[in-house]
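See the structures that follow.
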Structure P
Amino acid sequence: MDLDFEITGNGRPVVLIHGGGTDLRQWTFLASLLSKDYKVIAFDGRGAGKSPSPIKHVNYVDEVLALMNYLELHQATIIGHSMGGQIATDFALNFPERVSKLVLIAPSLTGFPYSKEFEQ
């Protein structure tokens, strides 16, 4: 596993997926609160933070699956923000048996285009 990740706390696993333009530090304060009751996994997506840049097209859903497999997590609560929320949603739709709970914070969604105002 070449993605950079941090694990804090003990208990049921929670995987945090950061938004675009950020890295696992986005979760610093939330992770410290959650780690009192949960095993919290925050990671840098490919090309963010300390994780390596992609050399070909990246399937971010498959990257979450690979991380969970590497950490031997059969199921986890998935929390995603912005683009991370989009990845979390797509992950839950593709691998529902691996998601115990899904928390989305201002997610973008696959298949829904941005407004012209946003794109400008």
Structure Q
Amino acid sequence: MRKCRVSANRRDLERYCDDVLAKKVVVGTLERAAVERYRHDCDTAGARGIYWDDEDFERTISFVQLLKHSTGEFCGHPFILKPWQKFVAGNLFAWKNKDTGFRRFRECFISMGRGNGKSPFMA
């Protein structure tokens, strides 16, 4: 059991990683590699000078879920993140450098088929 399982959002993220690694979720090789990197980071973060900031992770998820869809069939409904979106948001905003406190990653590239919610997520 991982020492950092705390919130429901974090459990969603970890369950997503479990499903990817167990091949219950179909993903490409780069996404599988990102999940493997995340798991490796969880296991070796302290020795590598990085840490997971649960507070920033929760703040990011909470902020996004306060927003509402502005068009389409979900117009006016809150934007509820899917597990893969929590994984992306967490990796972007929760990994920090121990020395500086700055985020580990500053950029990301997301590529997927139409209709998977990347535009509202990135907005």
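In this comparison of P, Q, the computed figure 1.5 for distance in nm of label points 7 Å out along Cα→Cβ at positions 25 and 41 is attributed to Q.
Match the computed value 0.5 of distance in nm of label points 7 Å out along Cα→Cβ at positions 9 and 89 to one of the structures P, Q, and report its label.
Values: P: 2.5; Q: 0.5.
Value 0.5 for distance in nm of label points 7 Å out along Cα→Cβ at positions 9 and 89 corresponds to Q out of P, Q.
Tell me which structure, out of P, Q, gives -8000 once helix-only ellipticity at 222 nm (-39500 (n - 2.57) for each DSSP H run of 4 or more, over all residues; to 500) is calculated. Structure P accounts for this read-out. Look at relative contact order in percent (Cα under 8 Å, 6 or more apart) for each of P, Q: the largest one is in P. Once mean count of other Cβ atoms within 10 Å over residues 73-80 is computed for every structure in P, Q, the highest value turns out to be that of P.
Given a computed value of 1.8 for distance in nm of label points 7 Å out along Cα→Cβ at positions 33 and 49, which structure among P, Q does it belong to?
Details: P: 1.8; Q: 2.4.
Computing distance in nm of label points 7 Å out along Cα→Cβ at positions 33 and 49 on every structure in P, Q gives 1.8 only for P.
Read-outs throughout are calculated quantities, based only on the coordinates presented, and are distinct from any laboratory measurement. Keep in mind it's a predicted model, so treat the numbers as computed, not measured. Cβ atoms are built from the backbone, for glycine too; each structure is taken alone.
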